[in-house]
Structure I
Amino acid sequence: MGEIFNDELVIEAGHSEKNYWRDIWRYRELFYILSWRDLKVRYKQTIIGGAWSIIRPLLTTIIFTIVFNKVAKLQAASASPYALMVFAGMLPWQFFSNSLSEASNSLIGNSNLISKVYFPRMIVPASSVITSMVDFAISFLILIAMFIWYRYLPSINIIFLPLFILVAFIAAFGIGLYITALNVKYRDFRYIIPFIVQFGLYITPVGFSSSIIPGKWRLIYYLNPMVGVIDGFRWSILGDPIYFKGFIISVTVALAFLWIGISYFRKTEKSFADNI
């Protein structure tokens with residue numbers, strides 16, 4: 001009866017920053033469970049299943065190559081084939097857009113779980129981003145196949161590719177957290193996100209090189225964090241030139257979004273169960 005327990009289970013979300021981040025580690029198995037479930041649900045009852053991770057970016061690459069290279073007569077920034085340049089930009093963009101779309105609705109899609117059980121809610125949108133990373137890995141196989149098809153040897157800079165993947169993750173996770181929290185309170189955002197993703201595809205240098213942007217606008221253009229990420233991918237994979245000053249701006253913006261996203265998510269997390 002007088003036994004003293006040293007381990008204290010905190011069941012109040014946001015009780016302290018220390019306990020919250022410790023709880024994320026304690027509930028780390030939820031990352032695997034939710035991510036695996038999301039993967040199965042995404043391709044459930046589809047005829048070709050996970051092959052959609054390959055078909056979507058491949059078709060978009062073909063269309064962009066025809067429109068920008070064959071019709072608009074734009075050229076790659078280096079000697080690499082135009083299709084390779086487009087796909088090197090499509091890879092991080094596809095990851096970012098998928099992460100944003102999936103994370104924005106992740107809390108609402110798990111409303112029953114959130115309203116009944118305590119766990120750090122940040123795990124839910126994080127698992128959505130991790131799921132998109134699996135799609136990214138599958139799509140990367142196309143890039144390898146394209147290297148073989150075009151008999152193109154990747155740049156030695158490819159050893160730095162994990163750095164740019166990390167920046168893409170930071171941008172997707174930070175913005176995803178912020179929009180996820182907003183979507184719980186303001187359900188209109190579920191209609192806004194597809195528009196943002198579609199609009200972002202055309203203002204981000206996926207189908208063209210960022211070098212065509214006039215010099216006086218380039219620094220402003222890099223306020224879009226995915227511009228620096230895509231330039232980084234092309235520099236590391238194809239050896240395309242990179243505007244390092246602009247890349248630093250993109251990284252700074254991505255880190256700022258991460259801080260804003262985490263701060264706003266933690267601030268509103270206590271009200272998620274009531275709003276959902």
Structure II
Amino acid sequence: MSHNNIFFFNNAKRVVVKVGSGVLTMDHGLNLDVIKSITKQICMLIENEMEVFLVTSGAMASGIKRIGLPERPDDIPQRQAAAAVGQAGLIIEYEKAFSMFNKKVAQVLLTGEDLSNPERYLNAQNTFNMLLSWKVVPIINENDTVAVDEIKFGDNDNLAAIIAMLMNVDIFINLTDIDGLFTKDPRINSDAELIPVITKIDKKIKKMAGEIPGALGTGGMLSKINAAEKTTSSGIPMVIANGKEPGILTRLFFGEQCGTFFMPIRL
């Protein structure tokens with residue numbers, strides 16, 4: 001990792017960690033080992049005087065498995081009902097995992113309306129600040145149960161980017177199920193190469209990302225690039241890294257070169 005990137009990690013006091021559904025789910029619901037591992041790493045960051053916002057996917061996938069549906073439903077009422085079932089299971093597992101490290105969690109479910117309305121925006125900010133002052137870890141997800149297309153963030157990448165800007169964080173870590181942005185989809189192209197640092201998001205980068213879909217969630221690689229575009233233009237760097245890699249968060253903060261680092265635009 002270049003010295004520039006290490007500078008951002010060394011100086012980070014406030015972080016958004018977003019975990020995608022591809023990281024959190026396996027055949028029969030939630031991957032509890034991954035939840036425990038990511039929780040442990042977040043607690044290590046908190047022990048190092050960092051404030052961490054966790055934006056997590058996995059509610060829909062958790063609900064689909066809990067109810068025993070054969071696949072992700074197409075219609076909105078079924079999706080929303082599956083997310084409602086899954087949300088409970090998801091937060092219970094996080095609560096159990098964080099309590100092992102004597103940490104309390106709060107569930108914050110948001111819709112697009114909450115952050116586009118100035119009064120609600122301020123309320124969200126105040127709530128987050130209060131949770132941090134109580135040393136409670138905010139666990140944030142889109143409120144899939146009520147969100148319809150007009151009020152949806154679209155995906156948790158976008159939601160996490162908005163939280164990063166709302167709370168003026170120092171770095172946004174986007175954990176997914178591949179190692180970063182590649183020149184091609186690495187799952188089907190053996191000659192795909194990882195791009196370690198991106199200083200400018202242009203059409204070429206977007207085209208590359210557009211050809212790498214997501215597996216379980218709504219957001220493929222393109223939604224991550226769109227999120228990076230948002231945060232970097234606000235002066236916040238973003239990293240895409242593999243959430244299934246052991247110790248990925250702590251390795252990033254120890255200066256190891258992992259994933260794809262998006263340099264912020266200097267404001």
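Bear in mind that the values in this text are calculations on the coordinates, not laboratory data. Bear in mind the structure is a predicted one, so any value in this text is a computation, not a measurement. Cβ atoms are built from the backbone, for glycine too; each structure is taken alone.
Looking across I, II, the calculation of P(r) over Cα pairs in 5 Å bins from 0, in percent, for residues 31-158 alone that yields 2, 10, 19, 21, 19, 15, 10, 4, 1 traces back to II.
Looking across I, II, the calculation of helix-only ellipticity at 222 nm (-39500 (n - 2.57) for each DSSP H run of 4 or more, over all residues; to 500) that yields -22000 traces back to I. Sorting I, II by FRET efficiency 1/(1 + (r/R0)^6) of positions 183 and 247 (r between Cβ atoms, R0 = 30 Å, to 0.05) from high to low puts II first, with the largest value. Quick check: -0.29, -0.46, -1.01 is what I get for log10 I(q)/I(0) by the Debye sum over Cα atoms at q = 0.07, 0.09, 0.14 Å⁻¹, calculated from one of I, II. Which structure matches? Attributed to the structure labelled I.
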